[in-house]
Structure 1
Amino acid sequence: MRQAIHHLHVSTRTRGLVDISAQVRAFVREQRIATGLLTLFCRHTSASLLIQENADPSVRRDLERYFEAIAPEDAQRYEHDTEGADDMPAHLRTALTHTQLSIPVEQGHPVLGTWQGIYLFEHRRAAHTRDVVLHLIGE
């Protein structure tokens, strides 16, 4: 059994979904592990990870609008605003999504559906560099 770990640094410009599928696939390919389990972990409380539709960009736009509706910026709604008006809504959006994903690896590739991509979901308006830890174990 072998394992490998890597920190993927993802630059974001503003809120929204950033496709990290290519970087994740490259990491898995470089490890030459044919069968195993890949874990991704986002080390932030205002960004998350999603496996989502990668063909039609309207799906991602609809997701972003949905999260704006259920966790809007509204100074009257939240007590926590340490880092600005988008701080608490970002925490809520992260709580409703995931900071960790597990993806099987088969024949040296992450097992994803035809229309699935791996995304970092940035929940803050400002640009950030996010750290996603990739851990692969297998043989």
Structure 2
Amino acid sequence: MNDIRIENLIPHRNRMKLVEKIIHVDYDRAISEATVNGSWPLCKDSAVSPIILIELVAQTAGICIGWKERVDHNSEFGGKGWIVGVKHAVFHIDEIPVNTKIITLSEVDFTHHNYAVFSGSASVDSVSAGEVVLQVFRPG
């Protein structure tokens, strides 16, 4: 997956771009890797709130959406999506220390026209850190 630039799939830049590596992407799911950095949003006292997992699931879903747009429309840049709602979020940790590697999976549960539901999970050292279900609207 090293031949795909993350910046061509999602609009996030600078400190809002959390995903560092695409491990896998196809029409139905994406898996990403990120390492907690002290400049991340929600970082305080050398750790981030697990709420950041919502954004990691969203960016990983965006990678899936962007990749699909690139493949379907032979475009250099992928699509954009907007989070419409967080249907469900459960966190199994209180904080995530700086320099911790997080693996995130986002899978398509449902699509209808420009609306989609993604289920996601994040793990730290192969242990579940949280699960998130997002509603996403993609502009025409």
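Values quoted throughout were computed directly from the atomic coordinates according to the rules given, and no laboratory measurement underlies them. Small disclaimer: the values here were computed from a predicted structure and weren't measured. Cβ atoms are built from the backbone, for glycine too; each structure is taken alone.
Brief remarks on what is shown
- Comparison of 1, 2 - label where mean count of other Cβ atoms within 10 Å over residues 63-70 is highest: 2
- Read-out mean count of other Cβ atoms within 10 Å over residues 39-46, computed value 12.5, structure in 1, 2: 2
- Which entry (1, 2) yields the derived value 30, 16, 11 for semi-axes √(5λ) of the Cα gyration tensor in Å: 1
- Looking at relative contact order in percent (Cα under 8 Å, 6 or more apart) over structures 1, 2, structure 1 comes out largest.
- If helix-only ellipticity at 222 nm (-39500 (n - 2.57) for each DSSP H run of 4 or more, over all residues; to 500) is computed and equals -5500, the structure in 1, 2: 2
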